[in-house]
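See the structures that follow.
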Structure I
Amino acid sequence: MKLLFDFFPIILFFVAYKLYSIYVATAVAIVASILQVSYSYYKNKKIEKMHLVSMAIILVMGGATLILHDKSFIMYKPSIINWLFAAGFFVSEFIGKKPLIERMLSSHIVLIENKWRVINRLWIGFFIISGLANLYFVYDYNLVESQLLPLVAGIKDFNVADLNCLALVDESAKNLCAVAKDKESIWVNFKLFGLLGMTLIFILLQGLYLSKYIQQENQDNK
């Protein structure tokens, strides 16, 4: 349930995109992120730093997307968030007595210090890879859009999914338009299903890794 709550703004972004446009979806994600943080504070009287960072970035990048009417800002957001988290986990190994993952989980799991550092570095790697994966899909879309730009005036002002490709006169523009629609949709699908799937798989693998040491710690404490 917590994972679904963490992905709440992304889920609503996905739904709004499929029903309307990337710009409507961006506005919905901004509101959803604010509601997520507000609800978390109302229920727990505290706000998770990850939610706060995510909200700050969606306000900046989403706001820029809406004000400048340029979808590239919201498309780069997942990469920026993941890399900021990677930086935070990395810096935590040098500031304070415990790496960030130990501060988050030590009340539930008992591990020796060097294992916490291993887990912390695995999270750093995961966040870096997640950011790069998003960057790949964004670059893949931008490459097609840059080719379509000279052929369709004002392409950046449109939701590509709403373009009537068959109405375009130029045959190359028709083909590129169809590819661009697919690429944008693929990125939106990755933003929800890809990142969520990667997170679930990573958490599962981490659990399998941790279970060996948790069992060992329990046996040593008997």
Structure II
Amino acid sequence: MSAFDLTTPAGRRRAVIDHLWKDHAYLRLAFSNAHWISDELVRTNQPWPFQLAEWAKRGVRTVINLRGGMATSFRALEVEACERHGLELVDFVVASREAPTRAQVIGAKALFETVRYPALMHCKSGADRAGLMAVLYKHFRQGESIATAMAQLSPRYLHVRAGLTGILDHVFERYLTEVAPTGESFLDWVQSDAYDPVRIKAEFRAAWWGTQITERWLRRE
């Protein structure tokens, strides 16, 4: 974090330049990929500090960071902006190319039961990790079926299911085709020995062209 010491002009300049170019934040200056998925939760891409200020003015109380607490420019800027505008910052790390672990699914359920709303939830692009968590929010918090909640993993939010990020769709589809017909709930399945994220990922096959889009063209995190 010392490389992005925001208390010095040089440190702040390094942070902004790094965020702008290395984190591709220039793409997010005018595009937030923001969607209210309920009256209490909005999903977005990585917000700039000025965008966090606007969200605070609109009543948002909590920011859920799905990228984690890395020693990065975006992290330094986000921590400072949240502190400045009275936003609670919660880290809940998930992956876009892995099947969610049992702990992550159970933890997401607990998070949505306890977080202070209104809340903003973001990853880098607001497409994949935000989509995964939006499905879990819709299912656990709002009682939607997994089949209905999966609409949160959609091209509308820039999610690409044909690439490696399609593992997220595959998890839910596996449940819908093999488990849901038996009457077992999604949570019970995840908590059982039958849920094996490593095996599920090993069985998943992304389309070559989808992988080109997510890994080479979009450079998704």
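Which structure, out of I, II, was log10 I(q)/I(0) by the Debye sum over Cα atoms at q = 0.12 Å⁻¹ calculated from, if the result is -0.65? Numbers along the way, then the final one.
Values: I: -0.73; II: -0.65.
Going through each structure in turn, the value belongs to II.
If we compute FRET efficiency 1/(1 + (r/R0)^6) of positions 26 and 146 (r between Cβ atoms, R0 = 30 Å, to 0.05) for structures I, II, which one ends up with the highest value? The partial results should precede the final answer.
Values: I: 0.90; II: 0.25.
Across I, II, FRET efficiency 1/(1 + (r/R0)^6) of positions 26 and 146 (r between Cβ atoms, R0 = 30 Å, to 0.05) peaks for I.
For the read-out semi-axes √(5λ) of the Cα gyration tensor in Å, for residues 74-121 alone, a value of 23, 15, 7 was computed from one structure; give its label from I, II. Write down the numbers at each step before the final one.
Values: I: 24, 11, 8; II: 23, 15, 7.
Going label by label, the one that fits is II.
I have 2.6 for distance in nm of label points 7 Å out along Cα→Cβ at positions 66 and 82, calculated from one of the structures I, II. Which structure is it? Provide the component values of the computation, followed by the final result.
On the way: I: 2.6; II: 1.6.
Among I, II, the structure yielding 2.6 for distance in nm of label points 7 Å out along Cα→Cβ at positions 66 and 82 is I.
While we're on this one: A value of 13.0 was computed for Kirkwood radius over Cα pairs in Å, for residues 58-137 alone; which of I, II is the source structure?
Numbers: I: 14.0; II: 13.0.
Going through each structure in turn, the value belongs to II.
Sticking with this one: Assign the value -11000, calculated as helix-only ellipticity at 222 nm (-39500 (n - 2.57) for each DSSP H run of 4 or more, over all residues; to 500), to the correct structure from I, II. All intermediate terms of the calculation are to be shown ahead of the outcome.
Details: I: -24500; II: -11000.
Checking each candidate, the match is II.
We did not get these values from a lab; they are worked out from the coordinates using the rules stated. Treat the numbers as computed from the prediction; the structure is a model and nothing was measured. Cβ atoms are built from the backbone, for glycine too; each structure is taken alone.
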